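See the structures that follow.
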Structure P
Amino acid sequence: MKVFTVWLAFACWIWAASWGWAGDWAYWRGPEQNGISRERNLVDDWSLDPPKNVLWVSDIGGRATPIVLNGRVYLSCRTHHDVNDPDERIHAREQVVCWDAKTGQILWRDELNVFQTDVPAPRVGWASMVGDPETGNVYLHSVSGIFRCYSADGKVLWERSLFEEFGRISGYGGRTTTPIIDEDRVIVGLLTINWGDMKAPPPKERFYAFDKRTGKLLWVSAPGGRPYDTVYSNPIVTVIDGVRMLICGNADGGVYAIHARTGEPLWGFRMSHRGLNVSPVADGKYVYIAHGEDNIDSLEFGRVQCIDATGRGDITETHSVWRVDGIKAGYASLLVHDGILYVVTDNGILLALDSKTGEKLWEHKLGTVGKGSPVWADGKLYVMEVNGNIHILRPSREKCESLSHVQLMATKIEGYDEIYASPAIADGRIYFVTRDRTICVGRPDVEPQSDPIPPMPEERPPEDQIALVHLVPYETMLWAGESVEYEVLAYDKNGRFLKRMTPEKLEIESGLSHVTLEGNRLIAPADAPEQGGNVVARVGDLVAKARVRVFAKLPWKWDFTGYKDRDVPPTWVTAFTEFRPVEVNGDVALYNLGGQGKPSSYIWLGPDTMRGYTIQADVMLREKQRRLSSAGVTCQRYNLILKGNTQKLSIQTWPAHIRMDKEIRFRIDPETWYRMKMRVDPVEGGCMVRGKVWQRDQAEPQDWTIEAFDPHPNEQGSPGLYIFGLAESFFDNVQVYEEK
């Protein structure tokens, strides 16, 4: 009996840690990851003018859904500075805001710079945060690829730079995925192209699973194919047919399931010739998802799809339960409750479909543009529409009754407020985030009540036989003189965790030649050169792999002598897709074809924690169809750019918004080598970004060519190369060093 009691307590703890308490809204779609709240006695109507059932209003708004955890509300958003005012725009940044859930008092906020992304200012703060009910920590995925873990009080516990470490692709639109917590993992989806065995095109949509307490990378999974575009479909975790699955839409136009604990692929279902942005929702063994683009097998645009998720492999032809083509629902996620599937279409219509057959039951007009996902609670639907519309509805199978309709006007410009977020419900209060404000709605005299959250379905019991092993950490960056210690995690065939093991023996698979192995530790000697490759551990017939990059101590220098075919430095992130070595006037340089019409390209040369260095490189531009590229170097997340088309030299850190931008006229001749030199110096009240450019065959000038002051300094960042590839460009003699 004692053993059973301990087991039951452990099972309850796991359930609570996975799903959250009834009073929390720790994931953007709620504790069950499906837009359903079990709370009761919620308000049926409200208004701002005159105030009715409004508990507090903050003038800080955004586009992401807030989360609520342990009596605190968290939101990722942009700082609200006038981006058109030159005196204001330098202060435009991304921020995390934490309010007291009852009073609306700001408890803390943390601002961080936006850097080296083509995301425009209005789309900053795209992804929602996620909270961990077990530890109370919250997690941010910024538009600049900063993946950060905060304590409840705002202390940064760990951080990873997804751009610089893993080659996250930003794109123009700002699409950024919301992380998810599952047991001891925090998992985030990224479109990436990287180094080593992840360096070759095309990019892939990958899931990165980190230890939620330490930030250690556990595994990477890439279940889809060639991407069509960037996406923001967010994952769910559920148990179907006894197997714990992570399910998500993909940039290749399909929806995929992987083992939630290991990342091993389970099934895939192909739907569209564009990436999927809608997040899936599960009900029993059925998964529902939609899109608003091309179908792979019909001429109609858009589809709502029901999938039997018990299959394995490619189940496109075998496990479709029903589909309705011609419904364009490519933004808002679906909601299923009591046999009704609720769909918000792109043109602002709420549809009710029979979840078993797809038969249309009714429709209700919300407005003109539908992007926020609906929430069901207390017998009501809470739905938001882009043009300031917030609806409270009472649905049934026969009809949809409107209980409340509020349309919000903008606070700083003419017209309606804009809404992209979904509602969040916790402790009897409903939170609405608009572009201009955050509103808490509820009745102060009503005690919060909630029905219990149903547990996940039971998983298959663990099996004794080990079927899969992971070597952890999966990816490591080491400086010469450092080391890393490994462990092996063992799982059964259903993805159930079995045990932790010390690897009996590590082996070098490829790419690493100047390292030593001692037991479960890999050591990079103090004189180790630049290198990158794989380490493997064997458990019987099973093999587990981990990726390692070793960085030599500064100075670094690459002149590319001896490079041929598709050689690039082994530790450079994204370099393989951007460069190939070519001979130029008897020398070897790295060549970028250009003319591909894609956003800015960044090549990362080292760890994101570097600071206090100087980067130098030779750059040449070649004219093509009367165009010249922009090209340059990167230091601590600032760019020094030769803008060939406009004949300017520029310092930038956020090209799409130009938060801090200094430009001067500078003659740039094609077929001429220029030497570029850059560093960032801390000064009182900020930093000074300094750049120097001269023709390579001339003497270095004594003075800096261009300087810019930033009151919000980037205090660290990888050295790198920058390209806006309108035409051909060449790089040679790249150096990174410390100046005395």
Structure Q
Amino acid sequence: MIPKVFKEVIDLGDGREISIETGKLAKQAHGSVVVQSGDCMLLCTVVSNYKQADVDFLPLTVDYREKFAAAGRYPGGFFKREARPSDGEVLTMRLVDRVLRPLFPKDYHSETQVMIQLMSHDHDVMPDAMAGLAASAAIQLSDFPFECPISEARVGRVNGEFVINPTRAQLAESDIDMMIGASADSVMMVEGEMDEISEEEMVEAIKFAHEAIKIQCAAQVKLAEAFGKKEVREYETERTDEELAKKIHDLAYDKVYAVAKSGSAKHERSAAFAEIKEDIKATFSEEELEDFGPLVSKYYSKAEKAAVRDLTLNEGLRLDGRKTDEIRPIWCEVDYLPSTHGSSIFTRGETQALATVTLGTSREANQIDMPSYEGEETFYLHYNFPPFCTGEARPIRGTSRREVGHGNLAQRALKGMIPEDCPYTVRVVSEVLESNGSSSMATVCSGTMALMDAGVQLTKPVSGIAMGLISDADSGKYAVLSDILGDEDHLGDMDFKVTGTSDGITACQMDIKVKGLSYEILVKALKQALDGRIHILGKLTETIEKPNEDVKSHAPKMVTRTIPNEFIGALIGPGGKVIQELQKDTNTTIVINEDPVTEEGIVEILGTGQDGIDAVLAKIDSLMFKPEVGSVYEVKVIKMLDFGAVVEYVEAPGNEVLLHVSELAWERTENVSDVVKMGDVFDVKYFGVDRRTRKEKVSRKAILPKPEGFKERPPRDNNRGRDNRGRDNRGRDNRSRDNRRDDRRPREDKKED
């Protein structure tokens, strides 16, 4: 039976479109769609258990995978099967999760799984830009309790014109790469990198993407109506008790307000809040706590949140006593670790990041092998968030999605400031040692200083700041918070991180939790973030004003040399013998890359000692040395022979040539040692390749004056003494082999006889 297929098409302009199709694949899932643009096809399925899980949160899993078969390729490595997700896949999962999660009801706790798979790849289509659309479209076809359709779109700007979902080629020319997630009414998520754009330009890009997202949301509604929108499932809602909520609010609000206003430190404040909570619990009997204990905790948290928000909105004060635009105290230090190539500490309030820099060759580049993209990164940043940084003890099970996402944000913030002519592969590692407020922005700041400490010639220093927003729709009040705490991140309506130089924004990450946030408030928040970034930037440059002029004495120096491809083989040697011995003798690392465009080899020489680097350069110069006919060169005798001396060009050690005994002097030379000795240095003239011997010819006598009265011997007459039959006067036959063979053939007349 042929399945009935339902389809909606979205016009992107420029002849491009996105189609959403359902009814053909994965019909046992609670919702499934195939989203296609060009030859790129994503299959998204969603499933949610009907039984509520015994947890107080939504156990949502968003999984995005790219199948190598989609690009006609095999997985790399020994096992030819897709395994753990790559960092690129993890980043796409995070982008989708951050937009979907807030739209499920707060009391919906069923295990929910969203699976998105790249089934067919198109080199001109970036699939991550359609993952959010696919997830939302599949949910619209299900019976999940979900507030409204959403979508995500990438926006770029090429030659001053905004582009929705640009190709990878367009993105390479774009000065903006932003992913925006939104519903038809509200922007919910922004993440991306920019080339030092202004706050107003960033907002214009968000507006442009939002208009495209509205069309995509409308298409999902039409598809669901055509397919037959299912009734929203019933589920067991959380227990509520309004009377209990009011009682706890009355007991807790004033006490929490007073503690919040005291401006105490994190641990003191947490202890005080915990004491208030325990005092409230003490007002109930054991039977009552057994009956509605979880509600007490829930309603206390609501009262605490209300008190802290009201303190900020009413008095402009925050949990730690700061004003809304005030930055916590900052102290910095560089060159803290003696053995690293570069290091720094950045501490802002109760957040601290220690960054290190390691310099290497192109061999250390980060290889990216995904079905949708193959390449390498010569600058990359890794972010580590150990449990002790928040005073916790918990298992460490590999790199978390959060660590991947925060490291990627910091990397995007800094990478635009790495100069194009930087010869090194640069790795930055951020170790978060304390965390109460954005550690990713602390990573940007410590990374900037560590790079400058390492001697990487950053175009400009970069700083970052985490901002928050508290708003009240009823009163119209709102407060933008600079340098937010961890608690303010939790209780606020928006948190956004902005990085940049003194001239503009380089990266951002924004999660908006309130509907209908006006662009006016967003611009104000970005302007306040600019003031904070400039303040922090001043603290960084007070610590280290500009990059060190050179790398540290124990760090490797990098020199690159371009050589014609024809000399690469000679530098490598048979079986790599030459280059391996050269690396061992000079204590250097040598990497050779061939440029197919210029047909030249790029030689990278990495070493801590300048003498070793100079020795490698001398070897390369020696290999590339080509004497010119008629030129005079200084040589050194390195070997004595009966028929001449082997000499080496002084300016190109290793390049040898035979100086024949006849070219030593104008006078007849019986013994080579009568004229030259081992180690003698003198000049010779280069005559090129001798036609007779087919070997290179040099002469010492050619640049010496002829002795007075010297007469050259006449050239030998090679025909002297030969008779007409080709025999010389010694009876030897000098005719060619063919002529001699002809004489042995029988005559024709004898054959006839």
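Please treat every number below as a calculation from the coordinates, not as lab data. What you see is a predicted model; the values in this text were computed from it and never measured. Cβ atoms are built from the backbone, for glycine too; each structure is taken alone.
Observations
- Given 44, 32, 24 for semi-axes √(5λ) of the Cα gyration tensor in Å, calculated: source structure among P, Q: P
- Highest-scoring label, criterion being FRET efficiency 1/(1 + (r/R0)^6) of positions 294 and 422 (r between Cβ atoms, R0 = 41 Å, to 0.05), among P, Q: P
- Which of P, Q yields 22.9 [mean count of other Cβ atoms within 10 Å over residues 270-277, calculated]: P
- When mean count of other Cβ atoms within 10 Å over residues 62-69 is computed for each of P, Q, the largest belongs to: P
- When helix-only ellipticity at 222 nm (-39500 (n - 2.57) for each DSSP H run of 4 or more, over all residues; to 500) is computed across structures P, Q, the figure -10000 traces back to Q.
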